[in-house]
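What follows draws every value from the coordinates through simple rules; no lab data is involved. Worth saying up front: this structure is predicted, and the values here are computed from it rather than measured. Cβ atoms are built from the backbone, for glycine too; each structure is taken alone.
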Structure P
Amino acid sequence: MIILTKILWTLFQPVNIIIYLIILGIILNFLKYKRIGIKVISSGVILFLICGLFPIGKFLSIPLENRFDNKISVKPYGIIVLGGSEKVLTSLSRNQISLNSSSERLIYFYILSKKYPESKLVFSGGGKFFNDINESDIARNLFEKLNMDIKKIVFENKSRNTYENAKYSYDLVKPDYDQQWVLITSALTMPRAIGTFRKIGWNVIPYSVDYSFNKKMNFFKLNKNFLSGLRSLNIVTYEWIGLIFYKMLNRIDNILPAL
């Protein structure tokens, strides 16, 4: 299922669909359907320009990234951070810890672990990479270099997606419902993560990090970077589809979980 969804997403993400449309127009033009072909090509080019120039991705991100605050009103029983910041293959190739743009997850995990030294700590992230090295191995290496007490951290190293993050971590920790746990992940993916953890019965407090955009934005301000505009559209579309998909699979109760 996971491999199939990744293949389908690679084929049918928004920017690729626009490219397919332009290619279809070119084919129609060669097949002597020039009038239709030109219209199809023109439509594709216009869509391409609109999606790249206008901050559509940012606009669609607002209800996701602004859904939750970062306020921790009680001393948390535990802190859990989701993997995804670790560039496993690059780390192995360079023999050096390498992180991606969502590295704030690990930064704030470290910060909160120092702020609440009595809290339990969980890192959840797996995936299969070269020689069975995964996200947990890279994170463990980083935490060791930061002089964190590794024995205090529970590493869940089998999960490949948000649902498995919640399920496998829950099975490892077996938290009581009245325990207050803080969940750290990227703001864009927090609604799906919160919904998934709540669905399995884990009472978590959202702590969003890795914000992509300012809290307030001007929709009519054009993107300075055309390719960045297309990329942001792909990313946020993936997240909205993920929410709908999780709702269909009954992994969350609501497409946008309650505050």
Structure Q
Amino acid sequence: ILFVHEYCGDWRSWEPQVRFFSRRHRCITYSFRGYPGSDVPADGAMYGQQHAVDDARHMLDHLRIPKAHIVGLSQGAFATAHFGRCYADRALSLTLAGVGSGAGRDAHEQFKKDAQATAQHIRKEGMAKYAEGLTTNPTRSRFKQKDPRGFAEFVKHLSEHPDIGAANTMENYQGKRPSLYDFEEEWKKLDVPTLIICGDEDDPCLQPSLYLKRVLPNAGLAMFAKTGHTVNIEEPDAFNRELWNFIALIEASKWTPRQPVAKDASLI
């Protein structure tokens, strides 16, 4: 299983999953370029969504792994989705958790502007200040309420991210990535088993998650009640159970595409 982290995380973000899944699977975590444990290029051109997609493939190549279950959260879920689009033959499955912030056509342009402004804020104020501001983020509030100690650790790790790497990632990945909706025809052809996970209080991801469920032919959608954006560490037990069941169904050849009759819109 290759785990791909979110913007506000790093390789450490998957510890609850590694502890659980390493009993049966080989688990791989890594940090995006610009994050703790990886190189931090000063050149903004070294950052971007396609770089992230290709870096995931390079991880598998380096470790001589022909195929893997790819599990991504948020920024990592975007990379995971496009990994499937670009390298479907390398994916046993795709898990897209907290996917879609700023991806909707009505929100995409504003999201890119906000990302550019946030990048400038990070360059000016630093990551410690940015991490402090995340304590009032509406999609993280449930995590803070449920698990204050876990949330404090999350913020501490975030504050340790290199300023230049975080700013470059925000500017050149978040601020320049295309909308998920721009690839609809390609999504319709992607038959890799896919699990979409969304917290019901992660408002920016609700509609994109439903959209991907409808457009991906072999996708299932799991919604976690009273849960925000950081689903894998906010609700680690529920996340692990959902992912475990998904992988088990794939290994048993029981995860199958939606039947045509199930697409009938009739209410009766």
Of the structures labelled P, Q, which one yields 12.1 when mean count of other Cβ atoms within 10 Å over residues 6-13 is computed from its coordinates? P
Taking mean projected area of the Cα convex hull in nm² for each of P, Q, the highest value is that of structure P
Label whose coordinates, when FRET efficiency 1/(1 + (r/R0)^6) of positions 166 and 198 (r between Cβ atoms, R0 = 25 Å, to 0.05) is calculated, return 1.00 (choices P, Q): P
Given a computed value of 5.6 for distance in nm of label points 7 Å out along Cα→Cβ at positions 38 and 134, which structure among P, Q does it belong to? P
At a computed 17.6 (mean count of other Cβ atoms within 10 Å over residues 214-221), which of P, Q: Q
Could you tell me which structure in P, Q was used to calculate relative contact order in percent (Cα under 8 Å, 6 or more apart) as 22? Q
Across P, Q, distance in nm of label points 7 Å out along Cα→Cβ at positions 70 and 86 reaches its greatest value in structure P
As an exercise: log10 I(q)/I(0) by the Debye sum over Cα atoms at q = 0.11, 0.12, 0.18, 0.19 Å⁻¹, for residues 118-189 alone, calculated from one structure in P, Q, equals -0.39, -0.46, -0.79, -0.82. Which structure is it? Q
Assign the value -13500, calculated as helix-only ellipticity at 222 nm (-39500 (n - 2.57) for each DSSP H run of 4 or more, over all residues; to 500), to the correct structure from P, Q. Q
Read-out distance in nm of label points 7 Å out along Cα→Cβ at positions 30 and 246, computed value 4.3, structure in P, Q: P
Structure from which 62 was derived, percent of Cα pairs over 13 Å apart, for residues 46-109 alone, options P, Q: Q
Figure out for me which of the structures P, Q the number 41, 35, 26 belongs to, where Cα extents along the principal axes in Å, for residues 62-157 alone was derived from the coordinates. Q
